[in-house]
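Structures incoming, each one as structure tokens.
Bear in mind these aren't lab numbers, they're just calculated from the coordinates by the rules spelled out. Not measured: the values here are computed from a predicted model. Cβ atoms are built from the backbone, for glycine too; each structure is taken alone.
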Structure P
Amino acid sequence: MNSAPAIQKLLDELERLPGVGPKSAQRMAYWILNTDRATALRLAQSIIEVKDTVHFCSRCFNYAEGDVCEICASTKRDGGIICVVSEPRDIPPIERTGVFGGVYHVLGGALSPLEGIGPDDLHVAELMARLGSEGVREVVLATNPNVEGETTASYLARLIKPLGVKVTRLASGLPVGGDLEFADEVTLGRALEARREL
């Protein structure tokens, strides 16, 4: 691609985006160069607007434009059930299922002693405060099924259970359409442990 300074600057910035390599950056840069000015300005303006208006919800730490996010502000949600996730990006997939009607709490990461991330680096104290003041009946631990997520879930379960609040964990197991022969032992073991009566 042309090495004009403005183009190179655009390529450099696009390559900073997660999952964007040189070829993807070039495709995006070509699109930006070939689109009309109004479209390019709308893209630029939407980036500026999201940076200026979106912040963390004061209650659950999801993304919000007001003091609290739309989920916390909704009167249709069951505030007695809190689904704990690691990051705000974990909420949309759960919402798309249409199954969960409670509220959320975003930790802002997961425990990782190797990376120096402990409970004080996450929104654990804020979660515990919510449990003491909001009449919570159940906490669903929806951290990722990896070492850090499992460590975080175990830690939170040990903190929450003595409060008399029901603690559940997302079941993990076989994907629909998956073949048993391709399942790893951990996934298959979890599927067996989480089996239910038909």
Structure Q
Amino acid sequence: MFEGALQDLIDQLGMLPGVGPKSAQRMALHLQAADPDDVTALVDAIRAVRERVHVCEVCGNLTEDPLCSICRDVRRDPTMICVVEDAKDIQSIEGARVFRGRYHVLGGAIDPIHGVGPDQLRIRQLLTRLRDGQVTEVILATNPNVEGEATASYLARTLNTIGISTSRLAMGLPMGGDLEYADSITLGRAMEGRRSMS
């Protein structure tokens, strides 16, 4: 175990998601030995993110401008909104290059155990966006876990009462996966979401 400033840095790095004690130690030792200009650039980048990056006024995506690049893009389909839990989910969907609509970031999922209810999420902002009648479909792309399913169910019930068509991302088997390793829920969803090949 190190002491002083080096141990403080290890402890801080260890608080980052996905960084264990050994990784934090390796990073701290690397930073201690790195070129001072590289360390300064890293510190400046962290400071810039904290000072300049905020949520988009419309969708909740991360941006430095009042509106994110997706909300500013007039080529995006304004009749479809894909609802995601976090801004990082937008990057995943955009990487597939198949969705050309707009997004709405909830800022999490309903999780009563941790005190997160619908009022703590950006659901009111979503309902406000739907008032103009331009949106015809909302795609619920919350995570396939208990909290994500609860959030999707809540949103589907809420949106159905105001006449908005909702759909849920299909869930099934990953490419290259083996059936023997798939859980029963995934297999069930894959069977329900099957499509014709004729």
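By the measure FRET efficiency 1/(1 + (r/R0)^6) of positions 27 and 107 (r between Cβ atoms, R0 = 30 Å, to 0.05), tell me the structure among P, Q with the highest figure.
On the way: P: 0.30; Q: 0.60.
Biggest value here belongs to Q.
Assign the value 2.0, calculated as distance in nm of label points 7 Å out along Cα→Cβ at positions 131 and 155, to the correct structure from P, Q.
Working: P: 1.4; Q: 2.0.
Only one of P, Q returns 2.0 for distance in nm of label points 7 Å out along Cα→Cβ at positions 131 and 155, namely Q.
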